[in-house]
Structure P
């Protein structure tokens, strides 16, 4: 079977994806476990990391669209949409209040997952991609919700 049609993600992709969750989980838990004076740093670090990951994930869609035929309007739409995740991440860290930044990040990650599913449906992304992205998106989303609640509690 060609790796593009496999339903199980490559081991390295899984390991790297799950390793990328460490800052999300540690940041979310850090808001609850660190001294009060450290919490602004933890909040900023978590939001900054989330913005970086949104930019990274947007770049993946840029790359997927570039592989398609130049005349493929569906791929061109994917290319255009690929710039939204980094813009949303930037907006969240460029001075948006914390109470709005977390829900914006959460919505951006959920929308990005839907874009991932679309990319697979269009044949731009490998069949195994949702099997990797689904649990990663769930953990990222839960981490952002936990951090958002923690920001209110602080």
Structure Q
């Protein structure tokens, strides 16, 4: 499935506002700036994301589907999350569709007010079957800290 929801003008404005505050060191409900290398250019690409913590693990969810950052992260396998001057290098592991429902439900519970319209009418109270049915259209990555070697 290659689901993609085009951002609206309002999405662009909202993302710019969140990105600006996050760059200043103000995280809005877990916001981070994702830095990932472009799959063709190798140049750093950035976008604001919501970092979800669930049961001690951290996740990035792509509510709009197969976006450019998803395509780049699939190829790169790692990147950086930033808030102000704090930089955290990470490795990413994409979850299988069977692993996604609990993460998608928690994401909707936390940010449904912001991203609920991308979830085709679902909310955090949706049944397991409903969430499982839409899971293929929502990439989810587990994020693990990457230790940097000195040298």
Inset, instruction - Using mean count of other Cβ atoms within 10 Å over residues 16-23, single out the structure from P, Q with the greatest value. - result: Q
Legend entry - If Rg/Rh (Cα atoms, Kirkwood Rh), for residues 32-95 alone is computed and equals 1.23, the structure in P, Q: P
Inset, instruction - Compute mean projected area of the Cα convex hull in nm² for each of P, Q and report the one that scores greatest. - result: Q
Legend entry - Given -9500 for helix-only ellipticity at 222 nm (-39500 (n - 2.57) for each DSSP H run of 4 or more, over all residues; to 500), calculated: source structure among P, Q: Q
Inset, instruction - Using mean count of other Cβ atoms within 10 Å over residues 24-31, single out the structure from P, Q with the greatest value. - result: P
Legend entry - Origin of the value 35, where relative contact order in percent (Cα under 8 Å, 6 or more apart) was derived from one of P, Q: P
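Here, each number is a calculation from the coordinates, and none is a lab measurement. Here the structure is a predicted model, which is why all the values come from computation and not from measurement. Cβ atoms are built from the backbone, for glycine too; each structure is taken alone.
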